[in-house]
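In the part that follows, the structures are each spelled out as structure tokens.
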Structure P
Amino acid sequence: MSNAHKLVIIGSGPAGWTAAIYAARAQLDPIVYCGVPKQDPGPVLPGGQLMLTTEVENYPGFEHGIEGPEMMERFRKQAERFGTKVLEHDVERCEFSSDPAHKPHALHIDDGKVVHAHSVIIATGATANWLNLPNEMRLARSGGGVSACAVCDGALPAYRNQPLAVVGGGDTAMEEASYLTKFGSVVYVIHRRDSLRASKIMQQRFLSRPNAKVLWNKVVIDVLGDAKISGLLLEDTVTGERSTLDVKGLFIAIGHTPATKFIKNTGLKFTDKGYIDLPTRTSYTNLPGVFAAGDVADADYRQAVTAAGMGCTAALDAERWLAGAGMH
């Protein structure tokens, strides 16, 4: 098909923009569908989870840190500098081809158009699961002390020697809470039941810290504070009694949901956690000419720098695949 693109990249976080930079410099003429803002149910923004991060201190090259949205804007401008075409639309549905070299993949766009591409990189990320309390979301967006990534934000000066809270009871919550014990004066794990789901070793790692505490049978029903978080309103799941807890940071660790709704029932393989399955250390999926990068295929690390690395891998893999198919 003569009007088919060589490469379409779906998603605009660190993985998508890095893939675009590499692909554009390789003269693949990439198109990036960066998405549109939406509530799903929490905020989903073009640029990914970094759009909800105020200060990024752990990405190499920014010795004094950088605001998450500014970083993504720089990534975008770098991609555009090399000729990447960016379209602010959602891809709503995909029809992947078994022979995309001769019959390209068909991508259904939110404006009613159908775009064809010989290769596709899926870099739509994963969204944190939130409690969906109004003040929680407001403070998360404004950098007011609510976060969904302790490894990303926990070392910031605002949290040092302060009381902190983690909501969750699985391995991720224990890992996040254990990390925070390095910085917080006390770290509370708030759990709705009387036992944790986390593995015994992960529980012990947290509970062995002198500043670790678990609040059993509790749920957060409100986040207190105006410009910055000042505390939490808790409710006992057994008695219904309400209480307040003074904290200066709240970390939500109740899982992530990969953004894969638009590629369900396409023949693409997923892991048991719902992430795109990458069976090797490449970006190749089980479908020809379809690659994945970043948090949409990474249930373990979910860092900007690892996502960017996967974006690089995906662009190189796509270039090699196109060359092998005689299209580059």
Structure Q
Amino acid sequence: MDIRNTLIIGSGPAGYTAAVYAARAGLKPLVLGGFLMGGQSGGQLMTTTEVENFPGFPEGVPGPELMDRLRRQAARFDAEILDKDVVKADLSRPPFRLTTDDAEYLAKTVILATGATARRLNTEAETRFWNKGISACATCDGALPLFRNKPIAVLGGGDSAMEETLFLTRFGSQVILLHRRNEFRASQIMLDRVRRHPKVSIKTPYVLEDALGENLLEKIRVKNLATGAVEELAANGLFLAIGHEPNTSLFKGQIELDEAGYVKTDGHARTNIPGVFAAGDCVDHTYRQAVTAAGMGCMAAIQAERYLEA
């Protein structure tokens, strides 16, 4: 069985950028891009209608188009890309052993770029208006014309929800923060900032009952958990800020993870296992942006190249 120089698990901005750099370095990387576990090959940007904050696209670019461009760029330099899920990983010693449902691969170095998945409500209403008013990333979508000078709602109670709420005040006419409990997990300083903002109103303890509209979101129906009262609120946007789950369960017990399940690195893409590197949203729970993921993918590929040279 051939032993690959570099095997990359994941096909978002981190994985494809790592592939570009590794391929240009002559490492002939293999990318196992995922298919079912990560939702689809290409990562979270495959479900983003418009990306306006990735450098080099002044007019914006649809998420799937951006990922297709990155994929073709990696393939141009002879990266091999397979839309397969890794179902088993043995990182105990090199060569590292990665198994899909129909094959096994050995690699001298591995780059983990498996990303993270935004927690979803998994309701019919969410599915109906996903990318038509409902989103899980204010930084990605909040500045779109769809939401400008319109009422926006945010669902969540942690620091991420506070950050999303404050960010959206730049664009929406008002921002309604909904949380299912009266107490918040957010830090006091972030909560105070939200409470002081003139554009923000807070409603607790409320849950989402339904989303309403024709082709785009127009209203949300919410329920007060204390009284049982149901009301409808004008909202052209609903942003879910209920957390992310890093796609790292496959590596649990083999590689060092933090308490939330994100891969720990030394800040330079190196994990606690020599020869195993990590990049993108499976590492980063602070920024979670396409451009930062791409930068980390570059770092991981350069580190893999240096490791192999040494």
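Just so it is clear, none of the values below were taken in a lab; they were calculated from the coordinates. Note that the coordinates shown come from a computational prediction; the quantities given were computed from them, not determined experimentally. Cβ atoms are built from the backbone, for glycine too; each structure is taken alone.
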Legend entry - distance in nm of label points 7 Å out along Cα→Cβ at positions 97 and 257 - structure with the largest value, from P, Q: P
Inset, instruction - Rank structures P, Q by FRET efficiency 1/(1 + (r/R0)^6) of positions 9 and 241 (r between Cβ atoms, R0 = 41 Å, to 0.05) and report only the one at the top, that is, the highest. - result: Q
Legend entry - Source structure (of P, Q) for distance in nm of label points 7 Å out along Cα→Cβ at positions 209 and 297, computed value 4.4: Q
